[in-house]
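Throughout, read-outs are computed from the coordinates displayed, never taken from laboratory work. Predicted model, so just to flag it, every value in this text is computed and none were measured. Cβ atoms are built from the backbone, for glycine too; each structure is taken alone.
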Structure P
Amino acid sequence: MSIPEIATIIEVWAPWCAECKAMQPSVDEIAAEHPDVDLVMLNAAERPDDAAGLGVRGTPTLIGYSGGREVFRKTGRRTPAELRLLFESVATGSAALAVGRVDVALRLGAGAVLTVLGLASGPSWILVIVGVAAGLFGYLTMHRRAA
């Protein structure tokens, strides 16, 4: 599969993928709102070589191209708000900043775990600093997400 020159989102999906089925109505609706972005559906079960050639290891995966370059790659189910951001990023050629709830939770959780481990082990100030930084990054990402 060649890299598209025009604004394109390739959605790699599989017929057995529950997350793909759940996300599809939102993808279709938002794609209809963006006639300037081509949506290409790639069934990974029927075309596994093409999916592998794109480096896809899970479904659903959305890959956005603008001006012949990849501007984002997201694996997993996305909310309608995240999908809108992804379509807009392809239309404008900017990098997508959509951050999912799971991403935010992992950042906050990692920060908390590292901070607690750092305090419990001596204390290890390096772990505490890294934990606080990771937690702060997660908090700021969550705050930006709500804006």
Structure Q
Amino acid sequence: MKYNTIYYSMLGAFSVVVGGIASALGGFDVILKFLVTLMAIDYLTGLIIAIVWKKSPKTSGGGVESHQSVKGLFRKGGMLLVVYLGVQLDLVTGTDFVRNMVIMFFIGNEGISVMENLGIMGVKYPPFIANAFEVLKERNSEAEIVRPEVSN
């Protein structure tokens, strides 16, 4: 009985934390799910490249280095922090634009990285998929955001 109480308490706490994070990121909608999925795939394929192929571009020998792995996780966390900033900017400006553009930009980056990792593994894929991620990245990095003038 005690183990069930601990288990359900831990599960409840985990659910509250994940729900809070999803809420802070503007909701766990399709676009955010896709970004998080791509981030996980990119991280895992990067690990596979380092462990199996020993061709990681992040390390000198191409193998696994825990320091680089941790840096990758912090980089992914930084991306989610930028999404959070986009949510906050949308709240301030009363729009739903910044968050989505930030997520689309990161989807482009992560998608290109996944395609590069698959290429190192020797996986063949249609070029239009890589091109679609490239177009997505370019379109959203060039999006013009009207900035108010700041008076001195």
Handout entry: Parent structure of the calculated result -25000, given that helix-only ellipticity at 222 nm (-39500 (n - 2.57) for each DSSP H run of 4 or more, over all residues; to 500) is the read-out and P, Q the choices
Key = Q
Handout entry: Structure (P, Q) behind the derived value 11.9 of mean count of other Cβ atoms within 10 Å over residues 60-67
Key = Q
Completion exercise
One of P, Q was used to calculate FRET efficiency 1/(1 + (r/R0)^6) of positions 20 and 52 (r between Cβ atoms, R0 = 30 Å, to 0.05), yielding 0.25; that structure is Q
Exercise for the section: Output the label of whichever structure in P, Q has the greatest value of distance in nm of label points 7 Å out along Cα→Cβ at positions 68 and 108. Expected result: P
